[in-house]
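Following are the structures in question.
None of the figures in this text is laboratory data; all of them are computed from the coordinates on show. Just so you know, these numbers come straight off a predicted model, no measurement behind them. Cβ atoms are built from the backbone, for glycine too; each structure is taken alone.
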Structure I
Amino acid sequence: MLKSLGVFLLVIFMVSCNKQTVKSDYSPTQNGRWNKDSVVKFSFQELDTLQKYNMFINLRNDGTYPYSNLFLIAELKFPNGDAVRDTLEYEMAKPDGQWLGTGYGSLKENKLWYKENVVFPSSGVYTLEISHAMRKNGQVDGIVELEGITDVGYLIEKSN
């Protein structure tokens, strides 16, 4: 019995490992609220300079998130001091209000495309900075406390 349990756990472990994922991390927001001045920063290194990668921004939101879309500003800083800054828009809900993403209950996890087939040309430390850029229609100032975003993260996978 114990031997068959060990074999079962080994099979589960082997199936659950994702050989495509290279780097991944999350950072929680403050009590499920993301302040407009709170820039989430991730640093990573030791990537193959010849390999192509796909990058994703991962977000977890709960049922208190009040919008169907999300605007983000992402800045990728290279070891040589260069930087690429992007303003991104993502759909978070279907027109009928049903949340996109995976998960059960009110918490949903979204794997959002950021960069496809990107090559990290030099060795060293790369930094990814993510902030929200949500505004209400007709208003210049951003939303100070964006409710419903519980975690912000990133994921780097090998490109096929």
Structure II
Amino acid sequence: MRQSQKIKTFLWFDTQAQEAAEFYVSLFDDSRILGVTHYGETGPGKPGSVMTVDFELAGREYVALNGGPEFSFTEAISLQVDCDSQEEVDTLWEKLTADGGQEVQCGWLKDKYGLSWQIVPRRLFELLETADSARAEAVTRAMLGMVKLDVATLEAAARK
């Protein structure tokens, strides 16, 4: 029997849990579908339809539920991805905003399912972790003016 992560993020979808989980695992290394459960005769979903999908993203476990239209995602929760490079930021940004996703601001976006993501280059945190408050303020101002984060622009702000 597989050892399960004690605390998991649980994501409520209307009817797209499996589609979303398959999309998410396609984006990240060390990601996979772990299992799928189906509704039985007692419901509340249609018998035989997907109820939950257990999946891993970069080794961390999540559960997606087809719970119906009663609840939808808000910006009160988001998934933050620490990116190693501008190329990784650009690739994830493009894939997550495709097919109806929305760019927001400061590295935030909503994917086509309405889930909020923060696509953040690790370099941002390196630039902010400084005793130089003027540098940190300049980097923060630059970040606040962006939609998708751009490492070169953040670094230029840090040099001013």
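Some values worked out for this structure:
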{"read-out": "With relative contact order in percent (Cα under 8 Å, 6 or more apart) derived as 18, matching label from I, II", "value": "II"}
{"read-out": "Comparison of I, II by distance in nm of label points 7 Å out along Cα→Cβ at positions 41 and 89 - largest value held by", "value": "II"}
{"read-out": "Parent structure of the calculated result 12.8, given that mean projected area of the Cα convex hull in nm² is the read-out and I, II the choices", "value": "I"}
{"read-out": "Origin of the value 98, where volume of the Cα convex hull per residue in Å³, for residues 25-64 alone was derived from one of I, II", "value": "I"}
{"read-out": "Label whose coordinates, when helix-only ellipticity at 222 nm (-39500 (n - 2.57) for each DSSP H run of 4 or more, over all residues; to 500) is calculated, return -3000 (choices I, II)", "value": "I"}
